[in-house]
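Bear in mind that the values in this text are calculations on the coordinates, not laboratory data. Every value quoted in this text rests on a predicted model; they were computed, and no experiment measured them. Cβ atoms are built from the backbone, for glycine too; each structure is taken alone.
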Structure I
Amino acid sequence: MRYVFSSMRPRFLLLALACVFLGTAAAIWAVGKVNPWYVLLAFIGGLAAHACVNAFNDYNDIRSGLDFRTNRTPFSGGSGTFVEVPEKVHLALWTTIGTALITVVVGIYFALAVGWVILPIGILGLIVILTYTQWLNKQPLLCLLAPGFGFGTLMVLGTFYVLTGRITWSAVLASSIPFFLVSNLLLLNQFPDVEADTTVGRKHYPILVGRKTSAIIYGCFLAATYLAIILGVMLRITPAWTLLGLLTAAIALPTALKVLQHAENIPALVPSMIQNVLLNLVTPLLMGVGFLIA
């Protein structure tokens, strides 16, 4: 059981909770009252989907041999759970199957209870999960955008839809925040793994254009996050209270500068990677609180 939970990377599942919370808060702001049972199911589905991603990544990284070549940091792609016991990697596969089934069951329930629109959202999510490690990681642009698409576009919009029965521009705007942040999260986490990832045929931006140029991409995505928050309020798509999300800019600016400064110095980059995780968790949380206050 220890290996099953480790392959899910439980502490990283907070990201799914933050994304579902943002979608839930936006839905409450839009309609005033939501079904608490649906909220619970949305959180279960989000957690299961994220656990599925993590477990499948562990399985593929052992099968490809990547885990044995990685100089591990706290933010490396896999958990490293099976490096010492590769014969037990089948547990990661069964964890993937089990969590995928939970996600599918939740999706089918919502399709019957709320509407069919959740089906293409769920199918796209499963496609991202199943293709990310083996195919999307070899396509630099798709590798950059897929994490944000899964956690932002699909998870936030999916949550909003099952709670309101519709998709609005406010939901789309809210989903753009995790879109930029989570894409950045995976981008920065790829910096330490460039050499190891190259050996198994991966081709993300830190490999294609180097860490320095990727640090510029990182900064642009951070800027886009805060511009989206401001734009939503200016266009009256989202309430003024969502500007609470701007508070994390105090962390984001020095983080972006440090990433640019230490792009080639992985030990010096680790504190920025920690701050990057905080940005991914706290910014959606603050924006969600803004929706609830408004």
Structure II
Amino acid sequence: MVSETITTPKSRGAFASFWNSFSENRGAVIGFYVVLAIVFIAVFAPLLAPYNPLEQFKGETKLPPFWIHGADSKYWLGTDAVGRDMTSRLMYGARISLFIGLSVMLVSMVLGVILGLASAFYGGIVDVIIIRVMDLIMAIPSLVLEILIIAVTGPSLLNTVIAITIVYLPRYVRLLRASAIAELSKDYVTAAKVSGVGKLRLMLVTVLPNCTAPLIVQAALGISDAILEASGLGFLGLGAQPPTPEWGAMLADTRDLMQSHPWVMALPGLCILITVMAINLMGDGLRDALDPRLRKS
């Protein structure tokens, strides 16, 4: 009972301090709520979307959104070139884009933690091999490497995730390695070694928790970067393939309508812009809140 009485206020105080620092950045708070709204739409897209995103309505193609003369009230944001409801496709597109961003972030972060800690703790030839492979990946322009990987494996949603994960892996490896090396020189690590703590426990329990702040910020920003990369590959026809309602692929499908029906192309582009901007604003707020040097006294 005594330990609970002591621990709970501390945990609440830490969260309150974090939220107070985070909420000082109004842009970060706005980004946070926008991201929550996008996640809500993505999760509940089957309930919120008025139609199946792949269903085509004959004779109802290229209908304008509700604010343009000639709109149909059944299709709030109009229809595309083959009569598919834009509202439904954009909602389902949020699911796919967030899935890509989260998948790339999680896989890259897990592999980055493993390789980064191994590089920092074992050093020697292990460190040289890991860092040289990461340098090789970073030496090739990201888009060129992604196109090369997809050219070998074939264009698909899964291969898009794999290609972007490989490109973004060095960020997490180098970040974890640098953070772990900095922590290894501190007194609490020396004390843990003297007390006989095993290497695996030292890595995962003693050092890793103290490297999470920069990792969380990188993960948040990595999601938006992955969404942008996936949209670019989709626009080039190398990502999700039609008729999948992915925002980049939707841009590619409607590029010939840019002048005659600009809203068909503008809407998925606007979704990409809002999502990426909101995640970046939230990431900036996380950086300010988690870094003690950036907190306002």
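Some observations on this one:
- Structure (I, II) behind the derived value 17.9 of mean count of other Cβ atoms within 10 Å over residues 137-144: I
- Comparison of I, II by Cα Rg over 2.2 N^0.38 Å - largest value held by: II
- Here mean count of other Cβ atoms within 10 Å over residues 49-56 is compared for structures I, II. The highest value is that of I.
- Read-out distance in nm of label points 7 Å out along Cα→Cβ at positions 217 and 257, computed value 4.2, structure in I, II: II
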